Every structure is written in C-alpha cells, then in structure tokens.
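What follows is a set of structures to go through.
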Structure I
C-alpha cells in the first residue's frame with residue numbers, strides 16, 4: 001500500500017474549506033493529477049454521493065469511481081475504486097489562529113499484478129502529494 005500524508009495551513013475557516021472540498025468535482029482545481037471529475041448522482045452532497053474521476057498518472061489516464069464515505073464538520077473521506085486500485089482520500093481540517101490546518105492523507109492499494117509496482121511508485125506519489133499541497137493551498141487561499 002502507498003501511504004502519503006501532508007499537513008499544511010490555509011487562510012480560510014474550517015467551514016469554508018470543508019464546504020469546498022466536500023464536492024469532489026473541485027478536485028479538477030486542486031489536484032494536479034485530475035483531468036476531470038464529474039458528479040454522477042444528484043441532490044445535496046452527502047455520504048454516498050458519487051463522482052467519476054479521470055486522472056493522469058505516468059502519462060496514462062486512470063478512471064476511478066469515487067464515493068463520499070464520511071463527512072463531518074471537520075473531516076471528509078472519499079473512496080475511489082477501479083479494477084486495479086482502491087484509493088482512500090481523507091481530509092481533516094482544524095481551526096488555527098489564521099485559518100485552517102489541513103491534513104490530507106491518501107492511501108492507494110493496488111490489486112492483482114498492479115500490486116507488484118507498489119514499491120516503485122511510492123516516490124512518484126510522494127511528489128504528487130507535494131504538488132497537491134501547493135495547488136490546494138493556492139486554490140483555497142484565492143477563494
């Protein structure tokens with residue numbers, strides 16, 4: 001399993017951060033790997049809401065079906081799946097004196113033959129984690 005976690009601060013209050021990030025379609029703006037992310041259900045965003053995500057990794061498009069599996073006033077958890085991988089993205093937000101501290105935790109488990117590539121992909125996911133922090137910070141601070 002690949003496990004990447006980053007904690008960083010933004011100048012937005014917790015409620016604004018959670019309200020923005022709960023719509024996983026916004027990953028198009030804050031996730032440097034996401035090419036498109038489209039909501040696949042209707043109604044208010046709630047636990048069970050779903051999205052179709054297309055990301056580019058190592059020059060290839062990867063499609064995952066994401067579902068919001070947990071949502072509180074300070075924590076979001078999304079699970080994405082396809083035949084070769086399961087991805088869990090957990091975002092926890094805490095108030096600071098100047099805004100919010102965000103802890104972004106991504107866990108990717110590959111299945112079948114793809115599992116053999118896990119040790120070789122760790123550094124690339126670490127680099128993607130750094131880029132995600134930069135992009136998410138920029139997007140949230142501009143709101």
Structure II
C-alpha cells in the first residue's frame with residue numbers, strides 16, 4: 001500500500017532540510033523517535049543505522065538516496081519481517097515557509113497506523129524552531 005502525507009509550515013525549506021539531514025534532530029520533531037543510532041550524524045546514501053522508538057523494537061534502516069540540491073531522500077526500514085520504503089521531499093512555498101511530503105510504501109496495516117504519526121511529525125518538522133539546539 002502507498003500513502004502520501006504532507007505538511008506546510010513557516011520554517012524555511014533550508015531549515016527543514018537541515019532538520020532531516022542531522023539525524024540527532026529527528027527526536028526533536030518526530031515524537032515517536034527516542035534516538036537514532038548510526039555511525040554518521042548526517043544523511044548520506046548508503047548510510048545504515050537504527051531508529052530507537054519511544055515504544056517498540058528498534059527499526060533498522062538503510063538510506064538509499066540523498067539529493068541535497070533537490071532536497072529529497074529515500075530510505076528503507078525494517079522491523080523483523082516488516083519492510084517499508086519512505087520517500088521524503090522538502091519544497092519552498094511561494095509566499096514563505098516550506099512544504100514537506102512523505103510517501104510511505106509497505107504493508108497496509110502498518111502504513112495505516114504509521115501515517116497519522118508521520119503527519120504529526122511532519123507538522124512539527126515544518127514549524128518554526130522549538131527552542132532546542134539548532135533543530
């Protein structure tokens with residue numbers, strides 16, 4: 001199953017992209033994430049690691065592609081036999097701020113449960129800074 005979620009906010013596209021690129025920032029805007037375990041701190045194609053959720057098992061990931069100029073990236077995640085693929089994009093808004101889009105592909109039950117969490121995280125991602133570090 002595929003589902004696309006979007007969010008628009010007043011944070012600049014540059015700031016939103018930086019929040020994606022710095023994996024230490026993920027828990028700041030994604031409330032379902034406790035921490036990210038990876039040898040590298042910045043997204044790059046081929047990067048592997050684990051997302052440690054607030055609840056549930058660790059989620060292994062592989063970043064398949066990152067295009068800093070286009071502000072897009074794609075990764076695969078896996079928990080046991082469950083696999084998902086996620087495509088992210090950040091765009092400038094004509095007036096001000098940014099729009100972010102996430103396309104989720106995976107088993108229907110998982111996509112349906114994950115989409116509302118993803119929508120909440122994206123809304124936080126595109127909102128102005130929440131006072132924590134540079135995230």
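Nothing in this text is a laboratory measurement; each read-out follows from the coordinates by a stated rule. Quantities reported herein were computed from a predicted structural model and do not represent experimental measurements. Cβ atoms are built from the backbone, for glycine too; each structure is taken alone.
Distance in nm of label points 7 Å out along Cα→Cβ at positions 81 and 113 was computed and gave 2.3; which structure, I, II, did it come from? It must be structure I, since only it matches. Taking percent of Cα pairs over 24 Å apart as the criterion, the top structure among I, II is I, with the largest value.
Computing distance in nm of label points 7 Å out along Cα→Cβ at positions 41 and 73 across structures I, II gives 2.4 for structure I.
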